[in-house]
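Got some structures for you, see below.
Rule-based calculations on the coordinates, nothing more; no lab input. Note that the structure is a prediction, hence the values are computed from the model and not measured. Cβ atoms are built from the backbone, for glycine too; each structure is taken alone.
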Structure 1
Amino acid sequence: MNFEWFKTFAKRWKSIQIGSLIHEDKIVGLVSFWILASLRIILTLLPQSGYIHPDEFFQSVEVVAGDVFDLEVSRPWEFNTTFPVRSAAVLYGVVGVPLALLKAVSPFAALWFGWELRTPYAVLATARLAACLLSFLVDLALYRACRACGRDHRALLVALASSFVVLVYGTRTFSNTIEMALQSVLIGCVADCMALSEQVIERREYLDEQHRKAGSPADRARVHKLRLLLPRHSLRRCAAVATLTVVGVFNRPTFLAFAVAPVFFWLQRGLGSASVGLLDFHLRMLALVLAGLPTLVLLILVDSFYYGYLTLGEISAVKLSLDNLVVTPLNFIKYNANADNLARHGLHPRYLHLLVNVPLLYNALGLVALGAALRLVYRCVCRRWRDLPRAQSVVGLMTASWLVPVALLSLFPHQEPRFLVPVTLPLVFLYTRRLHRHGGLALSCWYACNILLTAFFGFAHQGGVWPLAEHFSREMAAKPRLTAVHLVTSYVYPLPLFPLMLRNSRRPLFSRQTNQHYRLAREFHPYELGSGGLDRVLGRAESLITSCERTYAEKKLDYRVYVALPMSLAERFYGLVDRTNSSLSYATVKVFYPHVSTEALPSFPLAAKCRPEQSESDSCEEYFYSSPIKFFSRYAQQFGLALIKIQKVSRLM
């Protein structure tokens, strides 16, 4: 009996099944990615109440919103006019344009639909939405890099979109977020150029060989025509690479550490082949420098004009000199070259980036990356050069694009996790498959860690500060005129002032009635005391009340003094007030949840306070077993930010 037909049918059926499974896996991957991409936008529009670092406000929205809407803001030292170290040109291109559009649209929205768009939520959501849209350039660059080397992009896109670095950092107005987008686009451009150069060089060498073997002039002419049809690849994307590099350096001069590997790989494409030599390398370098000059000049002029070094009249008259030009990246490098300046921001061990920050940002993927880095070092020590990634490959590009910047940034003693955000794309590209090969446990760890970190940094970490700002925005709008509000904060991050939507008191105004210049009286006074202790907080509150009684009470004006502390310190603060100053009263106005301050974490034994009516012989352990819900409730209540109003007792009578 002949079973050939059965074998043929079985093979076809198996191929159909495998093909359907692959197709189904592709569909699932695409659906997962679009769900996660939608989640990124949703988390941006909520917006997240978490507060990762003061720079996400004070080096972006605080500055631009103050300029665009003419608001009272706390302008950071990086943007002072005497020695500016931050470029305003890039910042305004990302955050300023959306906020200017919001300002232009808000009168029409109020007139036609009755919508008030000049609100704290609208300003923050607009700025963060711009950062979110910018983060999708990372997805696009990853897709293009996968296509350039023939990899399946679906699993990699899902891994990228599920990372809390993209979900949280990617939707915040950090300069590091802009740096991540620029670095990713740069890598995508270089990967595309490398893939094209490899194809063109391979075909060029094949046609050169055919040209040498051609026996007749007609055959040689035909092959020569085919060589002329090959696309030009040597200077492909030269302007894009140069512009991205210059813009990235003006955004953050540390971009030099991230750009050095992609730029080098762009320069050395095809080097060593028969058709590409050192002359091409030097021509590419010259073309790169020339292509970057227009962007360089434009950014210098914009920054010089913004900081007042240059005027429109001087620009139109072409009266330019070194005295009226400011180069912010150069000032940035000068400032950070001084070790004393870095010490003000905190010094860290030089291994922190590699051994702590990479695993913190990328958890399971970061551990896989560290293992791969150790294997590379081992191969170099053993001189197994053939086992290293090829210099002409996209894998080599990606490997250098994360190892080189981590190594260079580790030379500086000030190291924060957000500085490594731009290496997200190469890590996902290189090690997502290895993460899948490690099995379900590694993937479960990846997704679980990213969910927890998204919840922590997106909503809990310093999560009470933004609701506190919104609360004062409403209070300042509803309070009587000429009522001064003083807020003392401690063990929390600084409060941004743009959400209060107060008119700028620093701008001089002119009265046509009196023909005199004047300034608006300042209505809100913040005092950020860091982690100096509760005694210092109470001392500042007492001095403020004494000063206000002398200044405002004599003029029959009202004032309010508040203290904002983590709930883990509120009880101790109340006890300190009761023990040291009987002339002051306090009242908790509101508690904002959730709020986790790493400077004042709740202590579990202290949280498990015994009931006041318990005798000293009763233990907290007995209380825990008799009422575990209340026990844990006391602990959970400490994850909040308390707003406390301080008054003199005489004012209450």
Structure 2
Amino acid sequence: MRRWWRTTDLRLYVAVSALTAVCVSVMMRLWRANWSAPFYYSYDAQGSMAHFVTTIETGWYENQPRLGFPYGQHYHDFPFSDDLHLVSAKILGWVTGGDWVSAFNLYYLLTFLLVSLTALWFLRVCGLSGVMAVIIAVLYSVSPYHWERNETHLFLSGYYMIPAAMVLVLRVVRGQPLWGRRIPTGAGVLARVRSALTGRGAGTVLILALLIYSGVYYAVFVVLLLAVAALVALAGHRSWSRFGGAVVAGIVSVVWFALALLPDILYARTYGSNAAAFPRGVDDAQYYALRILAMMLPATDHPIPEFAELRNWFTGRYPPQAEYPTLGFIATVGFVLLLGVGLGRMMRARGSSVRVGSRRDTLGQLAGLTILATLIATAGGFGLLVSMASDAMRGWNRMSIVIALLALAAFGLAMENVAVRWRRSLSALPRPSVRQIVFVLAGVTLVVGVADQSLDRAVPDPSIAASFASDEQFYAGVEASLPAGAAVYQLPFRGYPEGWYINGTTESDQLRAIMHTKTLRFSGGGIKGRPQTEWPATVEELPTANFLSDLATVGFSGIIVDRLAFQDSGDGWIARLTPSLGAPERISNDGRWAWFPMSNELAKVALSTSPEQRHARSLEITQGAG
């Protein structure tokens, strides 16, 4: 019997993988996709692309010598714990033979499969039948949240550890152990540790580690739910051992987080902290907070125009709207159901009972977690207490993907309850079995859910491939004209990361340079906040002759002007540079980039100064980075 169940579960995981692949292919129109370009090529997607390029080129993402020349890009100044995604980038880089575009797109597609697999496990723990669990897991993997994040926030798209971590939370709520078998009285310390860290304990440690390394936001969400769940379980089950197990899980999470940030901490101790690299406004936690009605409304690019118009009307009438969290129709129904269950539990007469392990019992647990998650993340909610301690925690609307999991699980349980009641109400013979009714309801749920969640942004824009190809051709031409390792200055200087938008462009656009070259080094992309990365802002204010002389002294072989990043389309700078450097030698096909070689300026500086003088002057210009 045990072997039969294992075989059945294996078939479910195969089924959910196949169905997810089909749904994602249809929703993204993958047969039309241009696989030689990323699916998304703007805004924060470029930051994730640069991480993939750096990891594949250098072995890891923390240091990119080809950016922020001559200082380099040192990501220790912008600490985060998303290393799991970069390990995946490293592995996929090997698989694709160093092709970062293929690795990048492949990882994005893999996030859908990984989410559906872990969601299936969580749903089975909740008690859903195989068929319904598969369908709900697929809908969770193609959640509107996933399309909203897409490759633009690739690491947030990798929310596949949330369902696995929520299994731990559900175990705590149910009063189940997180660790190993019961330890015999009188057992030694080693025996206790070995017992705790084998079996279920090993799984707990692994899940918490992978959760931390998949991103701090999801880890904080789960740990907060785990903490409150432990208190609720203590009140309900009167088990200090179970409460202690949850506390230990919290401590393990903190240890993993400290280990994840240890390289950044050691870097800051050696080179000094750089608070300016990671600025956050005091009101960001409110701006990016969860708004309940906004979460329940259709997406901005819903396939039904009237629904999209409703969302746009709401957005215009009730700002602010940040990141547009949307549950989708099926999850919204489940969310309303859970709110009703929570209200019903509060109104239930004292002394009434619910069978432990029943659907009603599980729905009650999901309702409690949903209400708790909403109270933490909503505007003015308890999450503000965390943000007061660390303003780095601001995107509380991202809790919507945790709520979506709970809501979808509730919807699946409700549909199975409907199937049972439906069969009892049928008087005609022969009556369909509950399993057959569940199969029909699951099919309808899949069709409705996929139709509702097939957002416009899920389909890659064909113009992206044209823009990518234009950049590829331009930078290839620049690189072919220069010796290996040459340095190129990028105009205008823009602090990275998280700078200001200019004409629809972002500071991440300067990272495109390393995506299309192999050896060239560039001035942009150094982490802001240190004088060694912000010296260009001062140099650009000098008279043109001094500006060019300083760039040549530092060692730049030419200048690329991002014309789109200027209000005057770069005409002012082109007019300044042309008398000294001549007309641009190369302009990209889309007219965005203009290339000015500086061979004459380099020759002038070489003739008028010695190498020692140039080195000393370079250190002065770049605040010690030269």
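Assign the value 302, calculated as volume of the Cα convex hull per residue in Å³, to the correct structure from 1, 2.
On the way: 1: 302; 2: 190.
Clearly, the read-out refers to 1.
Work out which structure the value 1.4 belongs to, where distance in nm of label points 7 Å out along Cα→Cβ at positions 86 and 254 was derived from one of 1, 2.
For distance in nm of label points 7 Å out along Cα→Cβ at positions 86 and 254, the value 1.4 is produced by structure 1.
Using mean count of other Cβ atoms within 10 Å over residues 262-269, single out the structure from 1, 2 with the greatest value.
1
Of structures 1, 2, which gives 18.4 when mean count of other Cβ atoms within 10 Å over residues 118-125 is computed from the coordinates? Don't jump to the answer; show the numbers that get you there.
Values: 1: 18.4; 2: 23.9.
Label of the originating structure: 1.
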